Structure I
Amino acid sequence: MAAYHWIKVFDSEEALQNNVKPNSVFATTVKGEKILLIQHDTAFYAVQERCPHNGASMAHGFCLKDELTCPVHRFRFNVVDGKSVSGGSYALKTYPVVINQEGVFVGVKAKWWEA
């Protein structure tokens, strides 16, 4: 099982909800990796910021239900598992999100030499 660095992105669930609205995209950087936080239903997801199809920023993409759409070529990705729903083998890297009494954390896989 992969080891993770758990990085605090918000001090509380309330702060998360104030910044990451349903069907919107919130861009941030976690341990040097640009990621997007997305709210779908009552859950929060984190995915890579760059489109794996053409490298465009997904920060200005839009969400509908559980899909994030690239603003450039309109490729769509499921925010839960990162898989393309537009066809092809493209997939967004996903990151685990943990919410507890200490805050909101995103897990970034540790490099092999850090584990």
Structure II
Amino acid sequence: MALEIRIDKSDARATKVFLSGGLTLGPQLRQFNRQMEGLFSGGAPRAIFLDFANVRMIDSAGLGELVILYTSAGQHNCRVCLLQAPSSVVRLLEVTRLDGILRNFTDAESAGEWLERGNAH
């Protein structure tokens, strides 16, 4: 399943990454990894909001990439959260216990409030 990635840096609080398709094993994960690494060149954003509203599928390799992103972001004092993740993704995060580190919010406003409160990663 193809993955489309659109990056929006217009919000001073966070870089928004809009994903569409599948975050699954294949060339699309290399593309995702390269584009996420690129966010840290020339100064890391304060936060990355991954919009999952149009993510149709995620597998263990996709989860692994999210953990890699979370770890890289932490090394740059950058926070990561998900926006509008479908129930299937939320359930997968719960089963793997990644929901404790990869928070999901219904909208960017809620994520921004979380960011401003300075809650733990």
Exercise. Where does the value 19.5 come from, among I, II, when mean count of other Cβ atoms within 10 Å over residues 35-42 is the thing being computed?
Worked result: I
Exercise. If we compute distance in nm of label points 7 Å out along Cα→Cβ at positions 11 and 43 for structures I, II, which one ends up with the highest value?
Worked result: I
Problem set entry | At a computed 23 (relative contact order in percent (Cα under 8 Å, 6 or more apart)), which of I, II | II
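One of I, II was used to compute helix-only ellipticity at 222 nm (-39500 (n - 2.57) for each DSSP H run of 4 or more, over all residues; to 500), and the answer was -12000. Which one was it?
Numbers: I: -1500; II: -12000.
Going through each structure in turn, the value belongs to II.
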Exercise. For which of I, II does Cα extents along the principal axes in Å, calculated from the coordinates, equal 34, 30, 23?
Worked result: II
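We did not get these values from a lab; they are worked out from the coordinates using the rules stated. This one's a predicted model, so the numbers in the text were calculated from it and none came from an experiment. Cβ atoms are built from the backbone, for glycine too; each structure is taken alone.
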